[in-house]
Each structure stands twice: as C-alpha cells, then as structure tokens.
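Asks: Structures given as structure tokens follow.
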Structure P
C-alpha cells in the first residue's frame, strides 16, 4: 500500500471530498451528509473562528479519509470527535487508525485531556464501536433511544494524558 500523507488545512475541494467519503462509508443517513459538509464549508469561510479542526489522509494525491473534531465549550481541555470516515474500498487498512493517531498527537500538543466519540448502538455500527475500543477509548455511557427507538447513542472517551483523574 502506498504511503499516507496527512494534512490539517481545509481545501476548497474538501466539502465535496467529505461528501464522497461519507457516502462511500455506508454508515451515515442522507440527512447527515449536509452536516458533514457544513463543517468544512464553515471552516473555509471563517477559518479558525469556526472552531472546527480536521485531519485529512491522502494517498497518491487523493484524499482517502478524514476526521473532524473540535473543542468542547465550557471545558478546559476536552474535544469532540465529530466525524471520522475512510473510503469504503480502503477500510481495514489502518487509515482510520493513522488519522486518529495524528489527531491524538495534535490534541496532546494542545494539552487536551479527553477526546469524546459517539456512535449508534445498531449492529451495523459494530465495526465503529470495535474501532474505538481497539484504539483506547472506553465506553462511558449509553443514552437509550437517542437516534430512534431501539437506536441508542453510545459515548466513548479517550484519556489523552496522565494528569486526567482516574474516574473522569
């Protein structure tokens, strides 16, 4: 497999790229696609003021995965992972893990303490939940019937530094 390069700058082509990645994953509803695009569009318009940050993975000049994340207002060092997606044809090849490792490295440089990820309890999200668990996240909470009846929201937390109290 060709080497992966990472970037954090948002390019004018990224909203379309994000839509392609989100669609290819097969994990997101149609009404979620404009939301994913809007984070990049807002970042292009407002820059850092948008509050959104990105890591893009590129292989042979093509963006093959990305993550969007941001600071949680009202905290001193916690971030949310809004989106992480890899082109479906390349899933299982370590690209998502590489994106997450770059994101974690960046957050550690900012002295972040926690990264929070959320996902659905539906069976089709088993790979997503396993990905979080394999990369060091701990399941912290379940909000029953959040998305729809029978579709719970599951919260995962990754502690980013040793200064985090054991029960936080």
Structure Q
C-alpha cells in the first residue's frame, strides 16, 4: 500500500510539473512577442499565433482570451500540418517537440514569410529556428538564433537579448 501511494504521488507530481512547463511555454509565447518587431508592410487586425499539433490543450485559449499583443487582439490558429499554414496569416509559429523529425521541412516551408518561430525541440535554435525554450532546474531558459531572426526581416529588442543565450547555426 505504501509503495502504491509513493508511485501515485510520483505520477501526480510528474503530471503537475509537466502541466506547469506547458503553461509556462504557452505564456512565454505572448511575453516574447512583446520584444519582437515585425517589419511587415501590410498590417492585419489581429496578432496571429499559430500552433502546430497543439501540445497545450485548452491552456493557450485560456491564457490569450481577450488579450492584446502589439495593440491587436490575439487570434490563435491550430494546424495539424505545415501545409495548412498557407490558409492562415501568422506572426508566430509554435513548433512542438513532436515535430522534431519534420523540423527542416517546416523551416524551409516558412522561409521568407516573416514568421517568428518558437519551439522546445532540442537544438532548435542551432538548426535555424528563432527561439528555443528549455528548462534547467525548473526554470525556463531561452536560446535565440539572431541570424535567423534577421533573415526574416524581424528585430528583437535588446531587453530580450540580455536574458537569452544568443547562438549561431550548426553549419556556420
């Protein structure tokens, strides 16, 4: 009985920690967006966040309900494949860890579209993604590939750069 209780306690603690990490990731998307400057010529009425293969459940809807980023109402788009991205406008694309095997195809598909990419995929920033989220001792950390950001005609404010680790791509 005691072993069952300990096992149950470990499972609940692990699930709670996992949920907390997902909630932090979902929240950080909007926080980071406030430090990115989009140099797009056309303006849209919404700030569009696209989530590929939604790992957040309803958490992201709850967080961004009635929120504004860059003075615009936030609109969340959910897609199951990168091909669906052409059917929606997007300022930010979140690529979950489950898409690691498709990462290069995803990045190639959106190249030149001015979409800020965020992911928790290991090595994401080194592989050409813009902002990688990771945890060390239950604290969220950021890696930024500044070259990828500049290639998409985006800028990141120095405030964000000071708290992130700026890296270069693997092939450089």
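No lab work stands behind these numbers, since they all come straight from the coordinates. All values reported here derive from a predicted model rather than from experimental measurement. Cβ atoms are built from the backbone, for glycine too; each structure is taken alone.
Asks: For which of P, Q does semi-axes √(5λ) of the Cα gyration tensor in Å, calculated from the coordinates, equal 29, 19, 16?
Replies: The read-out was computed on structure Q.
Asks: In addition: With mean projected area of the Cα convex hull in nm², for residues 27-106 alone as the yardstick, tell me which of P, Q scores highest.
Replies: P
Asks: Continuing with this model, one more query. Given a value of 20.9 for mean count of other Cβ atoms within 10 Å over residues 91-98, calculated from one of P, Q, which structure does it belong to?
Replies: Derived from Q, not from the others.
Asks: Could you tell me which structure in P, Q was used to calculate P(r) over Cα pairs in 5 Å bins from 0, in percent, for residues 75-154 alone as 3, 13, 22, 24, 18, 13, 6, 1?
Replies: P
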